[in-house]
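So, here's a batch of structures to check.
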Structure P
Amino acid sequence: MEIILTQDLQNLGYKDDIITVKDGYARNYLIPKGYAINATASAKKIHAENLKQRAHKEEKVKEEAEKIAGSLKAVSLTIGAKASTKGKIFGSVNTIQIAEALKEKGFDIDRKIISIKEELIKEVGKYTAKVRLHKEVQVEVPFEIVAE
């Protein structure tokens, strides 16, 4: 049975994918739970039109994200933290401090789209954070932790 997914499902596909699954799986699980709809001829036409309109909007959003990414590449942040004489930070630096430092530079970026390779930063030094502005646009922002 052909279905159109209404949301991302692990090991099955992404939202708006048209996939083929067994009839029972579709009828008894995916469709009643709202994870998919039956891919009839009319549903496929509606789906194609929605994708075309969404692609136009998505292109504008991607262009804006690329513009922001271009200006973020030139930014380097300095974050002050209380530290011992050996360079060990009291506490840790996380995405909240990076988002605040970016806000001071004029970028209003949500902390949820910022990721740091190291889970906890507990020492003074230079690091990089990855900002995911769009599913296809990511930029790495270098930042330095200095002792206050």
Structure Q
Amino acid sequence: MEAIKARKFTARCYALIVSDRNRLLVMKERWRGVDLNKLPGGGLELGEGLIDCLNRELDEEFSAFEPCSWTHLHTPTHYFTSQFRPDEQLLLHYFKAEETVSEQCWVLNPEESENLLGIEWLSLRKENREWFTMESDRDAFDKLLEDYA
């Protein structure tokens, strides 16, 4: 077991959104000078529920998008710390949109262009798990693929 170094924890919520073309919405983002390939989403704020967090994050990241209903897909059960803040334990929650969406309806918020570098629609193929920077996103992608097996 990893030695516990964290002094606090942060909950984060991420969205797995599949299009009517059977592709997953993914993002390229720069965080603290590091380019990441990741799922949409982010940190839970005090007094906010998990779904509220997810909807707020989408509203911040996208200037146009289709509202979704959510189903819990995956929460990692092992301990790990933030890559960027080693004193912070992460509690990650992954949700799948219940509906398929139209790809052309999703547009990044231009006001966030300093950190949000772009979006892509990733085919639901096992080998695409390696596209993701973070192992936890790869695991959530694997769980999503189980739904399509």
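Computed from the coordinates by the stated procedures, all read-outs in this text should not be read as laboratory data. Remember, it's a predicted structure, so these values are computed and weren't measured experimentally. Cβ atoms are built from the backbone, for glycine too; each structure is taken alone.
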Practice problem: Work out which structure the value 15.8 belongs to, where Kirkwood radius over Cα pairs in Å was derived from one of P, Q. | Solution: Q
Quiz item: P, Q: which one has mean count of other Cβ atoms within 10 Å over residues 24-31, as calculated, at 14.8?
Solution: P
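Where is relative contact order in percent (Cα under 8 Å, 6 or more apart) largest, in which of P, Q? Each step should come with its number before you reach the end.
Numbers: P: 20; Q: 34.
Across P, Q, relative contact order in percent (Cα under 8 Å, 6 or more apart) peaks for Q.
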Self-check item: Origin of the value 1.00, where FRET efficiency 1/(1 + (r/R0)^6) of positions 40 and 128 (r between Cβ atoms, R0 = 30 Å, to 0.05) was derived from one of P, Q
Solution: Q
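Say we calculate distance in nm of label points 7 Å out along Cα→Cβ at positions 72 and 88 for every structure; which of P, Q gives the highest result?
Values: P: 3.3; Q: 2.3.
Result for distance in nm of label points 7 Å out along Cα→Cβ at positions 72 and 88 over P, Q: largest is P.
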Quiz item: Comparing distance in nm of label points 7 Å out along Cα→Cβ at positions 32 and 56 across structures P, Q, which is largest?
Solution: P
Self-check item: Label whose coordinates, when FRET efficiency 1/(1 + (r/R0)^6) of positions 48 and 96 (r between Cβ atoms, R0 = 30 Å, to 0.05) is calculated, return 0.10 (choices P, Q)
Solution: P
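Determine which structure produced the value -10000 for helix-only ellipticity at 222 nm (-39500 (n - 2.57) for each DSSP H run of 4 or more, over all residues; to 500), calculated from the coordinates; the candidates are P, Q. Intermediate values should be presented prior to the final figure.
Working: P: -10000; Q: -5500.
Derived from P, not from the others.
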